[in-house]
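Some structures to go through are shown next.
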Structure P
């Protein structure tokens with residue numbers, strides 16, 4: 001597996017596991033996060049944000065990781081989508097709670113790295129595909145031509 005794809009897969013697995021774990025902890029109340037942080041949000045508790053974190057953030061990262069590991073045909077959009085979802089989650093969270101922490105910075109960085117790695121792999125795949133077509137075009141059989149004056153036979 002190429003290094004960029006290994007890194008992409010590792011980051012996505014990290015994001016998936018931490019989002020699913022964090023979402024579960026928020027829903028069950030085992031993560032001691034002050035409810036006061038929710039004062040500017042439509043939420044009274046961390047149940048809905050926890051479900052969103054676990055299912056949407058964790059799920060999209062898990063799907064992206066599996067696609068990257070298998071190098072499936074939808075690897076690039078699925079992994080990039082997971083990165084964009086992570087970025088959106090962190091930006092939205094920072095806006096809603098009116099603050100930004102080191103932990104949010106780390107996850108924002110993972111989202112950016114996932115998008116960058118996905119774009120890099122997609123770019124490499126497009127180049128490899130176009131080079132393959134160019135080589136394939138040169139490998140065609142030459143057209144047999146009749147010698148001059150032999151056209152009617």
Structure Q
């Protein structure tokens with residue numbers, strides 16, 4: 001983390017590989033906005049080397065000591081773009097016809113759907129969109145997902 005912009009990607013990759021013997025897949029993290037430093041992510045295959053690197057918390061890039069932290073991906077909800085329900089994806093959906101993302105009315109092939117733009121939730125039938133944080137079921141699902149991720153990464 002916080003690698004100065006003066007170091008190009010290839011140089012940073014070489015420095016990381018010089019410091020860590022079992023490293024692979026070194027990539028710069030792409031952000032949607034310009035930053036004053038770059039962050040990189042990579043895989044350390046050897047568990048002992050990984051643990052000692054995380055414990056040390058720093059790596060030398062050029063003549064700069066840069067912070068090392070575990071990379072934690074965001075908690076991504078699994079949802080279907082056919083029925084807009086949580087917990088499965090489109091290829092596993094058992095619904096015959098897809099539904100409108102906003103009003104969740106059936107979309108029938110060959111017929112034009114005229115959406116009234118009145119939001120309806122596929123989880124609870126409430127007056128909000130199906131993936132909205134206004135829905136208690138969505139909030140509960142996210143909370144369970146976060147707990148599962150935390151349990152998976154806890155020692």
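Quick note: the coordinates plus some simple rules give every number you see, no bench work behind them. Fair warning: this is a prediction, and the values are worked out from it, not measured in the lab. Cβ atoms are built from the backbone, for glycine too; each structure is taken alone.
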Volume of the Cα convex hull per residue in Å³ - structure with the largest value, from P, Q: Q
Identity of the structure behind -8000 (criterion: helix-only ellipticity at 222 nm (-39500 (n - 2.57) for each DSSP H run of 4 or more, over all residues; to 500), calculated), options P, Q: Q
Among P, Q, structure where FRET efficiency 1/(1 + (r/R0)^6) of positions 68 and 124 (r between Cβ atoms, R0 = 41 Å, to 0.05) as derived comes to 1.00: P
Read-out mean count of other Cβ atoms within 10 Å over residues 60-67, computed value 14.0, structure in P, Q: Q
Parent structure of the calculated result 14, given that relative contact order in percent (Cα under 8 Å, 6 or more apart) is the read-out and P, Q the choices: Q
Of the structures P, Q, the one that 0.85 was derived from, the read-out being FRET efficiency 1/(1 + (r/R0)^6) of positions 92 and 132 (r between Cβ atoms, R0 = 30 Å, to 0.05): Q
Test item: FRET efficiency 1/(1 + (r/R0)^6) of positions 20 and 44 (r between Cβ atoms, R0 = 25 Å, to 0.05) calculated as 1.00, pick one of P, Q: Q
